[in-house]
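Alright, structures below, take your time with them.
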Structure 1
Amino acid sequence: MSETFEAQDAEAMVELGQRLVRRFEAGDIVFLIGELGAGKTTLVRGMALGLGIREPVRSPTYTLIQVYESSPPIMHCDLYRLTSASSIGLEDYWENHLCLVEWPERLEGQVSATWLVSIEFEGEGRVIRLSRSPTQGS
């Protein structure tokens, strides 16, 4: 079962992230799926804000992994620049962080998602679909 949301601008995407993060917990692995510029990092910014993070949240495109101390702690990774994400240390975070993964196809089956978030362009806004991963049940 999935839920669908709409966001007309970046502010609405941040607000949605603040609401959605309440559903997640440490050990959840959230695959963020969408084209370049769809708003994946903007949604993460809202999630971080919802957990009390006040520092700037930027895409870790070059650093690959960014960790934020919150409850639960967040591990945000952007795998866009990689062909494979093996051997970069992500496994250190799976069990005790809320893991937010952009470009999860680079994981090549290393781990299964707990949640899937799909972001698609619709006009000037975005349509966001949230669902439990099929491997996690409903």
Structure 2
Amino acid sequence: MRSLPLSALLIGAALAAGPARALDERGAQAVIDKFVKAQKLDEGDPSPGRHVIADLDGDGRQDLVLQWDVLGANTSWPKLTVFIDQGRSWRVLTTDLSGQIENITVSGSTIRVDALMPGPKDARCCPTRKTQTTYRWANGRLGRAR
């Protein structure tokens, strides 16, 4: 597993206020809303997508995995953000994704991203080639699994 470079969109400080709590859908939505509002991007506007509540680091506390997009004038850039419950705050890590995201699933410390990528004869608007990318949370780092 190799470590991923994290984008400059890390907004952990914006979410550090207030203790993290046992996470349910309502709590997850509050974390997502606060995160999205904190994003100040020149490239476009943040738009939340899918999310999964799961214990990524095995500490018994629910963490949050969010797929979201930066929506530009003619394109979008998919992102994956992991919120790790640190007890009194969230540790927030963001990385770039590729393709048109179809689904995210979490099993233990593994995150699987299903996406569509352009095939050799696809128009840019209409990708058809199915791909899966796997990430793993290990030793305090988010890495892409080989």
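What follows draws every value from the coordinates through simple rules; no lab data is involved. The structure presented is a predicted model; accordingly, all values stated were derived computationally and were not measured. Cβ atoms are built from the backbone, for glycine too; each structure is taken alone.
Quick check on the output: 0.85 is FRET efficiency 1/(1 + (r/R0)^6) of positions 58 and 130 (r between Cβ atoms, R0 = 30 Å, to 0.05), derived from one of 1, 2. Which one produced it?
1
Using the calculated result 7.6 for mean projected area of the Cα convex hull in nm², pick out the matching structure from 1, 2. Structure of origin is 1. Once relative contact order in percent (Cα under 8 Å, 6 or more apart) is evaluated on every structure in 1, 2, the highest one turns out to be 1.
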